[in-house]
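Colleague: Scrolling down, you'll hit the structures one after another.
Every number in this text was worked out from the coordinates using simple rules, so none of it is lab data. These numbers come from a predicted model, not from an experiment.
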Structure P
Amino acid sequence: MKQARIDIARAYDLLGQDGRVRFLVDRMWPRGVTKDTLRLEAWLRDVAPSTALRRWFGHDPERWEEFRERYHAELDANPQAWQPLVDAAERSPVVLLFGARDREHNQAVVLREYLLHKLAHH
């Protein structure tokens, strides 16, 4: 079986036509970005952290490890939200788009590691 490729990128980055299937994985649409710019396969709002978890985290690096644990629990409870990403990644390279400024401490980082784990144990 070939290794699935899942990348992450900010929705504000200029992405060329690179053959990757694009999914927006934020609950809210990124400000000032048009649908034409993103060229999405889908906007998967329900795969994003709950509003309560997102507000609690507030992109505070001090809360990163606990955020990861809580978000994993939300993902475990909601497989229908992330399954389309696993299915897509089995067919072609995927990029998860997010809006946060912090490239290291955001839900797309956690979601990517979660999905890669699921694919490896599929």
Structure Q
Amino acid sequence: MPPSNKFCTSISCMDGRIQLPIIHWLQEKYNVDFVDTITEPGVDKLFSNSTKMEEIKAKVSISVNKHGSKLILVSGHHDCAGNPVSKNEHVNHIKNTVKIVESWKLPVQVIGAWVNDDWEIERL
């Protein structure tokens, strides 16, 4: 069975409050059926840790190569226990992470987003 073009990938915090808003937003805005979700606490900050980055890269590779994901979303969110910094610092971390994921040269679009205090997605 060939991979579906209806997958995308979310690299997000493990916080359960953000999962459904992200999934619903991706389904609505990007017309995907399934969202492969790769989570770690405060994931937008983790890319300064090369071991964790390699683990995430391996998971993203499965999503892209086996499920045919064409889009990767990197996000951060309000009230993050794993990365308790200001929104501005989160935005910088997200933008840096997007650049790192883009450097992997996968055949995908990579975007960043912020999940605000109303649990709404703001594309960066």
Structure R
Amino acid sequence: MSLALSAVAIGPWVLWARLGAISRPQLHRALGYAWVTCMLGAALTGVFIRDFRLPNLWGYTPIHLLIPLTLFSLFRAFRYLAQGNIPGHRKTMQWLYFNACMVAGAFTLLPGRYLGQLVWGQCLGWL
């Protein structure tokens, strides 16, 4: 969970480092490698998280489809970069941040899911 939350937090900084008239390539590259490391770690450890209560196949729910999609997208983004296709790299990474961090995060934190129960149970317990 901490890898995924770190990726959510680092992502906007990585995107910001390449925006505007002032480009910060060293910062973009350093934070980008940190973000990719967090995404790889979150995707690979997600294989071991199973939920047998929701509709599943051997404990894997539909949200687990984001694991191979994340791995493929990271491979594709670096391949674009190696080919010099910066717009392809940019679009792939922006798409990955939005879908793997924002959309998957929203589904993960739904009240009926384990992490949702932890987060919302704790938040509501403080009130």
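Colleague: From which structure (P, Q, R) was relative contact order in percent (Cα under 8 Å, 6 or more apart) calculated, if the value obtained is 18? Before the final figure, lay out the partial values.
Modeller: Details: P: 42; Q: 31; R: 18.
This figure was derived from R.
Colleague: One of P, Q, R was used to compute semi-axes √(5λ) of the Cα gyration tensor in Å, for residues 50-89 alone, and the result was 23, 10, 9. Which label is that?
Modeller: Details: P: 23, 10, 9; Q: 26, 13, 7; R: 33, 7, 5.
Computed on structure P.
Colleague: For Kirkwood radius over Cα pairs in Å, find whichever of P, Q, R sits highest and give me its label.
Modeller: Structure R gives the largest value of Kirkwood radius over Cα pairs in Å among P, Q, R.
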